[in-house]
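Structures follow.
Every number in this text was worked out from the coordinates using simple rules, so none of it is lab data. Owing to the predicted nature of the structure, the values given are computational and were not obtained by experimental measurement. Cβ atoms are built from the backbone, for glycine too; each structure is taken alone.
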Structure 1
């Protein structure tokens, strides 16, 4: 007997589409359904209905053939070319319906709210939608966070629309391409290493320079060049070549500040159209060829040697002059001369290890030696007696 009956059990979170010979007959609610079907003409399709979606083609067919059932159980959302729709389940935003699309959601056990948005007139995404949904990876929305040190430039259809202030911004990317380009407004160091450059006296050198640049007009910066850093880099290279090629190596080594000023003046006048301000520019290194560096080292060493010789000669001249003054003083003062002799004797005695005294015939002994050494004018006195 069971073979002659069709039976299906529908749970609370389900509904069943009952078909007879492939045609929709009725929508079955929760419970047990049994029908006499000896020819097996009945079939049922179970579907989940809690926060669930029904394929659009099936929903539209149900709406045309059984409008009352569709209106009671389904929320059918259809959007135009420039429209999007935000679908919420029980107050929670869950889906974004794209333009020119149809989607159907079960509202039997779920409260379904739909908010249609005309993206052609409403460019910005409302803050309440940003707070309720994660739109960072949605192709329909362009989300950008502009930091405090940045300026954001909004482009629509390839045209600059406005400058954005720091903060979070989101725009509907519907019916037109929307792009946000951020520009860093902080001073940026730019390291410039020039290629080998010939000086005026035909010496090949390399000059390393650091320049600080800052964007003061973001619009000019973005519209004036697709690579602002590269443009400034090239301009600094040109300026270095001009400054080096018109100077000799000695002038370059002796006047770095002049080169800095010349490079800065050259670059500053040409980056105004790009909205760039040039700050400090300074030469870091001047790299010389190996043979030139060796020659310079030899010149420096020779100069130091000559200076040392000059100082030594000056010291010798001063010492000679001092000896001459001392000789003149001793010539006029026998006592001073005698003191110098005793000083020399003292230094000599310090180096003597042993003294031998002879007291035989013709020797006067130690007392005579001391009296002969300490008596001033000993040579002049016999001459006086003879006179």
Structure 2
């Protein structure tokens, strides 16, 4: 798959705990604003422009409980438990039974839904009864129904579902997450079931074999999970334990696991050292973010575009990197973070701060100039959650845009 502008497999912004997902932090009654790349209508703003440099409202979708934006499409969970989607739809990821792009939101025939997640070209929903349903691409077994497309982009029947399908054998789920072409379900007992692509061991089951049905990860006591990945290339997984400690597994080519990349793949979970007690996590394909209980943020991994917001002193191959968590300066009282493709977002005092790559306006600052340090985005306030996608972003706000 492509890694450029039209890539369909770059990471969604992922951060969630067993009650709140910051790639759509739960907060009933809110509206959404979006900015960045809009080539397939993923901002829902019905703008004729392919690039939106400042936050614009998403019309016709409210009240919103969660919002997620990823690779050329977005979706929202409404307060009544229904799900709406818009944007690109090549693999049926909008869930409306079609494969045609939609600039205006469409309703997915599913519900009531408790929580949502999305990555690449597939979506996952936690139902109110604790079961899970998935739709969209199935090239790597993302549907979790015992089938897969064998990574064959040309296949149709096994490679996708344009309507939600249940993941058999899952119940008692408290949260779901998606990253790249991998999925995971956090159970109420603190264990983790994962499935999909596993090329770099990101499913945490001790292997690198793809799984087309849920498989128990070798970790326990989990309260929150984040997956960063890119289909065909793998990814990494972060888990938050009840103690506030973090463990990581999977790809480590840029220090994503918080240790030097002496080995590019690790198939067993191991602690991320150097972190204070953590409250939330976020992961992209090449970098990781941790929000500490004291409201500060640590970052590590790839820093080729300034996405870490810290001074990178090392190189992983040809790229600047940070191999252990470092404090992101000038960020305090942070309540949510989200890692996108080569850029990052944080919420502090109801304002959104952005940094990193900005070639399509994904920093929302009115320009296409990147930033090495977090800077506030003007025109949007009383924000409670953010979602950083590939080249676009979304925020949940209680106020109309200024």
Structure 3
């Protein structure tokens, strides 16, 4: 194994794979050096931080932060999974969560596993003394959940790879990117972890998030699922570094909207040492995502407030109808049986509550047998679908 090209953007190890010599890219530790990151590339950092601040403030418009967390992490889960080819839709996900039949169970599992992995990471980060910091160990735990019982289950769930991988091409020799050899991965993740926990960082936190994400994707430490874990890392850092009080931002929406540019700029870091274009792009995506999330919060708050007034004014309104309405933002599709279980009431009592919400044009029911009928909070679901 031979070293060559040890500049800012070209640091390779030449190694033999399958009988051919291949140059595997080995990134330098963060932050970029020789030369250091040009401050002009993060001139937009203040605007991005202000956009996140406005988003945080707007979250107070909605009665329950859980409503916003419910919608934002499901959008993020769908969009980040769709970037990897998953075909599941928001309706598929909502149906699966309410116990309905879903045609593409494997694709939905990709999304639900992401949700479970993200909740696991949040739980560990917020667990205090018994938790874990953002670390290789925590990312491995998230990866094990992400890959559980899905198409990537044969690709070492929860384990750092022990073989060479590559991106693009049919083999390492003609690949677009050959990540570091497996023997280097542990060291590189350790360096990245030390950068994350640097007690006196010189760069703004959003810029550091951009750098860490790109570094993780370059290391590509797993045999599968690197893109999703890398984007989960963005969300975890935003919350852990107090840039947001809750996971209100689904930045994967903007990365998916500019997917070709996203991949091109990550590649340019490796081929040209161009960290600056990537940082500039990431900050722009953050601003776009924050503005989209702000609009979504305003629309959700307005809809729920208007519909709550309808329920309170309903002539046949009941306590159970009000209780059911308050559940809708985190249960927008369901059957009567599912509603009865959530309300802890009888089937006829749940049916009566549903009828109240139908009568005031909040819930729409599907056709079919009464006992298996499906109900949807359609206007709310339409809002969620706007950016997913």
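Key figures for this structure:
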quantity: For relative contact order in percent (Cα under 8 Å, 6 or more apart) computed as 8, the structure of 1, 2, 3 it came from; calculated: 1
quantity: Which of 1, 2, 3 yields -18000 [helix-only ellipticity at 222 nm (-39500 (n - 2.57) for each DSSP H run of 4 or more, over all residues; to 500), calculated]; calculated: 3
quantity: Which of 1, 2, 3 leads on distance in nm of label points 7 Å out along Cα→Cβ at positions 72 and 216, largest value; calculated: 1
quantity: Origin of the derived value 3.9 (distance in nm of label points 7 Å out along Cα→Cβ at positions 232 and 336; candidates 1, 2, 3); calculated: 3
quantity: Answer label among 1, 2, 3 for the case where distance in nm of label points 7 Å out along Cα→Cβ at positions 144 and 200, calculated from the coordinates, equals 4.9; calculated: 1
quantity: Among 1, 2, 3, structure where P(r) over Cα pairs in 10 Å bins from 0, in percent as derived comes to 5, 21, 29, 23, 12, 7, 2, 0; calculated: 3
